[in-house]
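Structures for review follow.
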Structure 1
Amino acid sequence: MLKSIDHLLNADVLWALRAMGHGDDVVLCDTNFPADSVARQTAIGELLRIDGVNAPRVARAVLSVMPLDSFVEHPARRMEVVGKPAEIPAVQQEVQAEIDKAEGRSWPMGSVERYAFYDLARKAYCVIATGETRFYGCFVFKKGVIPPKTPQG
């Protein structure tokens with residue numbers, strides 16, 4: 001255990017989040033997503049896991065250490081419901097609440113059509129498989145920056 005680090009963030013996930021640069025994407029996916037085959041095509045080439053925990057809780061852990069990219073309109077995106085792109089299921093509403101809490105403001109997610117989401121995920125830095133069993137519990141977060149601290153006096 002480490003002080004001030006969410007206990008869900010295992011060594012592999014922490015390494016990946018730290019290694020990512022500004023503008024890199026991390027995918028959080030549900031249990032139905034083709035996580036392993038997609039992860040093999042990402043920058044790190046292997047699947048990361050936070051098992052047994054739902055997507056909102058994993059989002060909270062990730063966003064506790066990773067800023068979202070303020071240079072883009074939608075640094076957080078969700079997979080659209082097939083045939084109902086405007087529908088926002090409960091799991092997506094819950095992740096939206098975690099984003100807003102972490103960022104201290106309302107910052108609505110963008111949406112991505114299912115197959116376009118798969119293509120986007122293959123280009124990501126990494127994929128983190130969650131224990132989310134609800135449909136459409138798949139998200140992409142774009143990493144932002146942490147500004148330098150101003151010198152004191």
Structure 2
Amino acid sequence: MDFAKLKDLIENGIPFNRMLGISVAELDEGLARLYIPFRPELIGDSRRPALHGGVISTLADVCAGFAVWTRCRLDDRIATIDLSVDYLRPASACDLYAQATVRLLGNRVGNAHVVLWSADEPGVHVAEGRGVYNIRRGKTEPWPLSE
């Protein structure tokens with residue numbers, strides 16, 4: 001796996017990821033650690049303030065999906081089949097991190113576990129979840145990579 005190309009896809013090749021600012025902290029076989037730098041627009045409840053639950057679930061899905069992709073080929077395609085997220089506590093107004101590890105990988109389906117935490121309390125999980133992903137093998141149209 002070419003992790004540099006996969007990193008580029010995560011950060012630049014998917015417009016929604018780019019809009020959220022999703023960045024790679026680490027990629028390895030069967031593991032992805034991603035984060036979203038804090039911006040005030042990501043707040044869901046300004047009374048706390050706490051990050052929006054959609055930001056949390058998005059990062060969980062992207063992180064778990066790309067953890068599965070680290071065990072595939074670059075020309076494979078990954079699509080979410082199922083995602084479950086348990087929100088454990090509010091995510092504070094700071095950078096949000098996620099780490100996913102592959103639990104099961106078949107020829108057509110992959111499964112990953114993900115945990116999320118706020119940068120100000122790295123030892124305290126704000127959410128955890130599980131993603132199940134369809135793997136479509138083979139060559140398809142390439143994504144536009146940044147240069």
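Looking at mean count of other Cβ atoms within 10 Å over residues 4-11 over structures 1, 2, structure 2 comes out largest.
Matching task: 1.00 is the computed value of FRET efficiency 1/(1 + (r/R0)^6) of positions 12 and 44 (r between Cβ atoms, R0 = 30 Å, to 0.05). Pick the structure from 1, 2. Could the numbers behind the result be given before it?
On the way: 1: 1.00; 2: 0.70.
Of the options listed, only 1 reproduces it.
Ranked by volume of the Cα convex hull per residue in Å³, structures 1, 2 are topped by 1, which has the highest value. Using mean count of other Cβ atoms within 10 Å over residues 76-83 as the calculated read-out, with 19.4 as its value, let me know the right label among 1, 2. It traces back to 1.
From 1, 2, which structure was helix-only ellipticity at 222 nm (-39500 (n - 2.57) for each DSSP H run of 4 or more, over all residues; to 500) = -5500 calculated on?
2
Taking relative contact order in percent (Cα under 8 Å, 6 or more apart) as the measure, the highest value among 1, 2 is held by 1.
Every number in this text was worked out from the coordinates using simple rules, so none of it is lab data. All values derive from a computational prediction rather than experimental measurement. Cβ atoms are built from the backbone, for glycine too; each structure is taken alone.
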